[in-house]
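Following are the structures in question.
Nothing in this text is a laboratory measurement; each read-out follows from the coordinates by a stated rule. Note that the coordinates shown come from a computational prediction; the quantities given were computed from them, not determined experimentally. Cβ atoms are built from the backbone, for glycine too; each structure is taken alone.
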Structure P
Amino acid sequence: MAYQLLHTLTELPYTPATVDEEVGYLITQTYEDQNSEYIKYTTSQFDIFTMSQLCNSFSLFNAKVKDASSGKMYHSYFPLGVFRYMLHEDLSYSNYYTPKRKDGYIVEGSYWSNGMYYQVREDDQDNIQIHEVVFYVDPLTRKLSQYPEVENGH
């Protein structure tokens, strides 16, 4: 397997997951509640191109991981985790990595200590169709990186 240097939203469909489907599903279901002070950006606020730029600039220039022993934050191109799972109409999930995958949407994302993003997509025969992108970032990173302010307080 080739060693991947950059972990961006653009490269996410080609990036192997590092956590299993159950963990990925739990992350997307609980992240907002566990990080209620984080600012949330979605494709309901910005178009997919703008969301892609926000997520890519975050992962390239502003993503950080926290050192557990010292508590210090360090810039990192490498996320704490990458996830991917199948989301179904009834909002249940199933494994992405299986010989007979159930129909549904692919949810995939990456998370660091100061933010997380994921996208909901489906693959057709010719390309990848992205339906939604969600990006969370902590308030300090948003301010220092001059990401846009959003109305919803999130």
Structure Q
Amino acid sequence: MALAAVMDHAVKVHKETTGPVGRKKGKKALVVSLLCVPMIAFSVYSWIARPEFIWGPGVKPLPPARQEANIRFSMFLLAQRIETYRQSVGSYPLSLSEVGDSLEGVLYARVDSVYELRAVDNGKPIVFRPDRSIDAFLGTSPLIIQGDR
């Protein structure tokens, strides 16, 4: 009888240690679900809505005066590249592709013995010609770009 009791106890202990855990596994899955579902929902919200507290402030459009100053100064710099080309080759280029990258929205045309660069800003045409005063063309653009105006 003692041997039977020892064997019953051994079988009982063996079943307890090798049997399915059941509830503990279910608790882990529940905890993981309770953590992951809200985190995934918040990630989707963040990606779609792009809230400022996560992604930072959005890009604000430039004031019209600053935008015009940027265009004028960019056209001036492009004119400097055209003049460098003319000095090295001996004539003005046939197109802006010969001097490298061009500016978006800026048109180049050869007129008589000079050229014109044309752009439009808020419906207002901006025209650069090398035979006219550069100071008059730029106006207050350098000051606006520097933030002095």
(Q) If mean count of other Cβ atoms within 10 Å over residues 60-67 is calculated from each of P, Q, which structure is the one that comes out at 10.8? (A) Q
Q: Could you figure out which one of P, Q the value 2.7 for distance in nm of label points 7 Å out along Cα→Cβ at positions 52 and 76 was computed from?
A: P
Q. Quick one: FRET efficiency 1/(1 + (r/R0)^6) of positions 28 and 108 (r between Cβ atoms, R0 = 25 Å, to 0.05) came out at 0.00 when computed from one of P, Q, so which one is it?
A. Q
Q) Here mean count of other Cβ atoms within 10 Å over residues 68-75 has been calculated and equals 19.0, so which of P, Q was it run on? A) Q
Q | Parent structure of the calculated result -18500, given that helix-only ellipticity at 222 nm (-39500 (n - 2.57) for each DSSP H run of 4 or more, over all residues; to 500) is the read-out and P, Q the choices | A | Q
**Q.** Read-out Cα extents along the principal axes in Å, computed value 44, 36, 28, structure in P, Q
**A.** P
(Q) Quick check on the output: 28 is relative contact order in percent (Cα under 8 Å, 6 or more apart), derived from one of P, Q. Which one produced it? (A) P
Q | Test item: FRET efficiency 1/(1 + (r/R0)^6) of positions 12 and 44 (r between Cβ atoms, R0 = 35 Å, to 0.05) calculated as 0.10, pick one of P, Q | A | Q
